[in-house]
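For reference, the structures are reproduced in the following blocks.
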Structure I
Amino acid sequence: MWDKREKKHIGKHDLHPESLMMSYGYQPEWSEGAVKPPIFQTSTFVFNTAEEGKAFFEIAYGLREKKGDETLGLIYSRLNNPGLEILEDRLTIYDGAEAAAAFESGMAAITTAVFTFLRPGQVVAFSEPIYGGTEYLFHEILPSFGVETVPFPAWEGREGLESVLDEAKGRRDRLAMIFIETPANPTNHLVDIRDCAEVARASARDDRKVLVAVDNTFLGPLWQHPLQHGADLVLYSLTKFVGGHSDLIAGACLGSEDLIAQVKATRTFFGSMAGPWTGWLLLRSLETLKLRMTSQMKNARYVADFLADHPKVERVHYLGHLGEGDPGFETFHRQCVGPGSMISFEVTGGEEAAFRVLNTLKLVKLAVSLGGTESLAEHPGTMTHSDIPPHERERMGITESMIRLSVGLEHPEDLIADLSQALDEA
C-alpha cells in the first residue's frame with residue numbers, strides 16, 4: 001500500500017507544497033514509468049475476482065467499515081477514478097486537509113456539500129455579498145426544500161451574525177451551517193472565520209453539530225487556510241486560480257475524512273464529480289499554482305497603487321491597502337497570508353462611466369470569471385450580481401460605478417497603461 005505520509009518527507013526534511021505538486025499521490029511504475037499521470041479515460045474497471053468486487057461495493061455503499069488498511073478499490077468512474085484520486089490527494093496539501101472531493105464545477109461542490117448536511121427545518125446563515133450562483137441557491141432553491149436561509153452583512157462580522165440568529169425564536173437552535181465567502185465577492189469584505197467557528201460551537205448540541213463552510217476562491221489555497229482558523233469545510237471554484245488558465249470548469253470541497261466521505265457519498269448519486277480530462281488539466285495547473293498566484297499578487301499591488309492615486313477613481317477595494325483602524329485590518333493580518341490579486345474599484349460617473357472604461361480596455365479582457373493568466377474586468381452590478389435587487393446591491397456596497405478586476409500575469413506597466421487610457425474615457 002502506498003504510504004501518503006512517507007511521500008511528504010525526505011528523511012526528516014518536510015517537503016514544501018510546491019514540490020509535492022509534482023509527484024504527490026502518483027508513482028511512475030503505476031503507468032509504465034510515465035513521469036506524469038495519464039488520463040484514465042474509462043467508465044468502468046475490471047475486478048480480479050467476484051469476491052473483490054463484492055468487497056469494493058460493501059465499502060463504497062457503506063455496508064460495512066473498512067478492515068485495517070483496506071482501501072476502496074476502483075469500481076466505476078462515477079465513484080472513483082485514478083486521476084481523480086491523485087488530484088484529490090494533491091488538493092489537500094496547501095490547505096492541510098485530511099481529504100478532498102473534486103467536482104465538475106464550483107457550484108456542484110457547493111450544492112453537493114449543502115445538500116449533504118442540510119435538512120428541512122434547519123437553518124443556514126450566510127454572509128453577503130456572496131457569489132451570484134450561491135446567492136441564488138440560498139435565496140431561491142434551498143427555501144423550496146424547507147431550509148431557512150438567513151443572510152448577514154459581511155462587514156458586520158460576528159455582531160451581524162449573532163443578530164440575525166437572535167431575530168427569530170428558535171433560529172439558533174435549528175442552525176446547522178454557517179456559510180461564508182471571505183473575501184466577499186466583489187467587495188473584498190473580510191469575515192472572521194474564527195468568530196464564525198466560535199458561534200458555531202456555541203450553537204451546537206450533542207446531537208447537532210454546526211458546520212462552518214468557507215468559500216475560499218478569492219484568495220485560493222495559497223493566501224488563506226480556513227481549516228486552520230476553525231472552518232470545517234473549504235470550498236473552491238477550481239475554475240479560478242487553481243485551474244488558472246480559463247480553459248476548464250471545476251470545483252472542490254475539502255475537510256476531515258469523515259465529512260468528505262459524506263460529501264462523496266452524495267456526489268456519487270448526484271453524479272457531480274470531475275471527469276478524467278478535467279482532473280488531468282488540474283494536475284497540470286497545480287504544478288505552477290504558486291508561481292502564478294505569486295506573480296498575480298505582485299502585479300495587483302502595482303495596479304492597486306495606481307488606481308488609488310487616479311483622480312477618476314473614487315475608491316479602491318484591495319486587501320493590501322488595509323491600514324490600522326480600517327474594518328478588516330486585524331482579521332486580514334491574523335487570517336490571510338497575502339492580499340491576493342482581486343481588486344474592485346469605483347469610478348466617478350456611475351454606470352455610464354464604468355461602461356466607458358470597460359469598453360475602452362484593450363489588454364484587459366471584458367469578461368466574467370477570475371484567477372486566469374489573463375487580466376479580466378467586469379461590471380458586478382449588471383453582470384455577476386445582476387440578479388440581486390438594486391437596493392440590496394447598494395446596501396452590500398456593490399455600486400453602479402464598481403468594476404471588478406482580476407489581475408493576471410501581464411507586465412504590470414502594460415496593465416497600468418491600459419487602465420490609464422481607459423480611465424481617460426471615463
Structure II
Amino acid sequence: MGLSGDVRAGGNAAMRRIHLPDPLFEQRLERGSAGDPGVLSVSVSERVEELSLLSGLCAGAGDVVLVERVPLAGELPELLRGVRFESVKDFCGWFGGLTVGERVGWHVQPWGWSEWSVGLVRRLGICQLMPDPDVVRVVNSREFSASEDVLLSAAGGCVFGRLCRSLVEVELYLRELAGCGHAGGWVLKSNFSHAARNRLVGRGEVLGERERGWLLRRLERGGCVYAEPWVERLGECGLQWEVLESAGGGWRVEFVGAADFLTDQGGEYRGSILRGAGVAGECWWEASGVVGVSRRVAERAAALGFRGPLGIDCMRIRFAGRECVRPVHDVNGRQTMGRLALSLCSQLRGGECGAWLHFPAESGALRLISRVIEEGGGVRVVSTGAEVLNARPARLRSWLVIAEDSQRLRSVLRELGCDWRE
C-alpha cells in the first residue's frame with residue numbers, strides 16, 4: 001500500500017513543504033518544555049545526520065529538507081540527488097528575507113510536533129495550524145497507549161503489560177509475572193521510548209542495583225514506566241494514519257497505509273516490507289481486525305486535539321502458550337520509518353515485493369548486499385542512504401532490496417538475520 005500523490009504533496013499541488021526531520025523527538029518529549037535533547041556523543045550526532053537525510057525520500061517538487069549540515073555534492077544516492085537540503089540556520093535567514101506574499105504556500109512538515117518544531121514555525125513566521133505540544137506529548141506517552149494495551153490482559157490467566165509509577169509497583173508486577181509461570185523475561189519501557197531505546201530488559205523477580213538506578217532515573221523524568229513480558233514476536237506491522245482538520249474546526253482520520261517491519265533478535269528496527277500492486281494474499285493484520293482497533297486509537301488522539309501523522313504498531317506474538325495479536329504495541333504521534341517506507345512503493349513494479357533495510361556499516365550487511373547485486377537472480381538493490389557523509393564513512397547503511405517473488409526476498413532477509421513472517 002503506497003501513499004497517494006495527494007498525501008505526499010499535502011493534498012495541495014501548490015503547497016511547498018519544509019520537512020523538519022528530528023530523530024531526537026522522543027528525547028525532546030522526555031525533557032519537557034526545554035526541548036533540548038542534551039549533549040550528544042559524536043556517534044549519536046553522526047547517526048542523527050544520517051537518519052535526517054531519509055526524510056528527503058518523501059519530499060516533493062519544490063520542497064526543502066532542513067538539516068544541521070548539508071551533505072557535500074556527490075555524497076547522496078541517486079534517489080536523493082534531486083532533493084533540496086538546506087541548513088536550518090541558512091534557510092531561516094533566506095526565508096526571513098521573503099515578502100509576506102512570497103511566504104504564501106509554504107508549510108512545515110515536522111517529524112513530530114515538539115516545542116522545538118513549534119518554535120521553528122513561529123520563527124519562520126508561517127501561519128499554519130499546529131497541535132498543542134502538550135497534547136502531542138500525551139499521545140506519545142506510554143500512559144496514553146497503556147489504556148489500549150488490553151488484548152492479552154487475561155491470556156492464559158497471566159498478566160500482561162502494566163503502567164508502574166514506583167519501584168514497589170514494578171517489583172510487584174515482576175513477582176506476579178513469575179508466579180504465572182512466564183520464563184521469557186521482561187522489559188521496562190520509559191514513558192517516552194521507541195525503536196528499542198530507553199528500555200531495560202531483564203529476568204527474575206528482583207531488580208539489581210544497576211537496574212534500580214535506571215528505573216529511578218526514568219521515574220523521576222517521566223513519572224512512570226511500562227512493564228511487560230518479553231515475548232516471542234511472530235509478526236509486526238506499522239499502520240499509518242493522518243489526523244486532518246476539517247471544516248468548522250472538526251477533524252477526520254484517514255488511513256494512509258501499512259508496512260510489516262523487520263526487527264533483529266534484540267527487537268531493534270531493521271526495515272520495512274513493501275508490496276507492489278498485484279501481490280496476492282491477505283496480511284495477518286488485515287485478517288485480525290487490527291485496523292478497526294487502530295482507527296479507534298487514532299480517533300481518541302484526534303479528540304484530544306492531536307493533528308498530523310500518527311503511526312500505530314501492532315504485533316502478533318506467542319504468549320502463555322497461545323498465538324495472539326496485540327493491536328496497540330506502540331503509538332507514535334509523529335512520522336515513522338514505516339511512513340517513509342511507503343513513499344518507496346513507487347520503486348516497485350507490479351507483483352514485486354521489497355524490503356527497506358537499515359544496518360550498521362560494520363555489521364557485515366554490506367558484504368551480503370554487494371553479493372546480491374553481483375548475483376542478480378531476480379533481485380535488484382536501490383541505495384537509499386549515503387555511503388559517505390560530510391567526508392566521513394556513514395555509520396548506517398540503507399538499501400531498498402526488491403525481488404520478483406517473496407521467497408527470494410525471504411532468502412536474503414534470513415541471511416541478514418531478519419525473519420519475515422506473514
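Laboratory data are not the source of any read-out in this text; all were calculated from the coordinates shown. This structure is a prediction, so every number in the text was calculated from the model and none was measured. Cβ atoms are built from the backbone, for glycine too; each structure is taken alone.
See the values below:
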quantity: Parent structure of the calculated result 1.00, given that FRET efficiency 1/(1 + (r/R0)^6) of positions 146 and 314 (r between Cβ atoms, R0 = 30 Å, to 0.05) is the read-out and I, II the choices; calculated: II
quantity: Answer label among I, II for the case where FRET efficiency 1/(1 + (r/R0)^6) of positions 162 and 402 (r between Cβ atoms, R0 = 30 Å, to 0.05), calculated from the coordinates, equals 0.55; calculated: I
quantity: Origin of the value 22.9, where mean count of other Cβ atoms within 10 Å over residues 18-25 was derived from one of I, II; calculated: II
quantity: Distance in nm of label points 7 Å out along Cα→Cβ at positions 106 and 250 - structure with the largest value, from I, II; calculated: II
quantity: Structure responsible for 0.90, with FRET efficiency 1/(1 + (r/R0)^6) of positions 218 and 410 (r between Cβ atoms, R0 = 30 Å, to 0.05) calculated and labels I, II on offer; calculated: I
quantity: Identity of the structure behind 10.5 (criterion: mean count of other Cβ atoms within 10 Å over residues 98-105, calculated), options I, II; calculated: II
quantity: Structure (I, II) behind the derived value 22.6 of mean count of other Cβ atoms within 10 Å over residues 138-145; calculated: II
quantity: Given -10500 for helix-only ellipticity at 222 nm (-39500 (n - 2.57) for each DSSP H run of 4 or more, over all residues; to 500), calculated: source structure among I, II; calculated: I
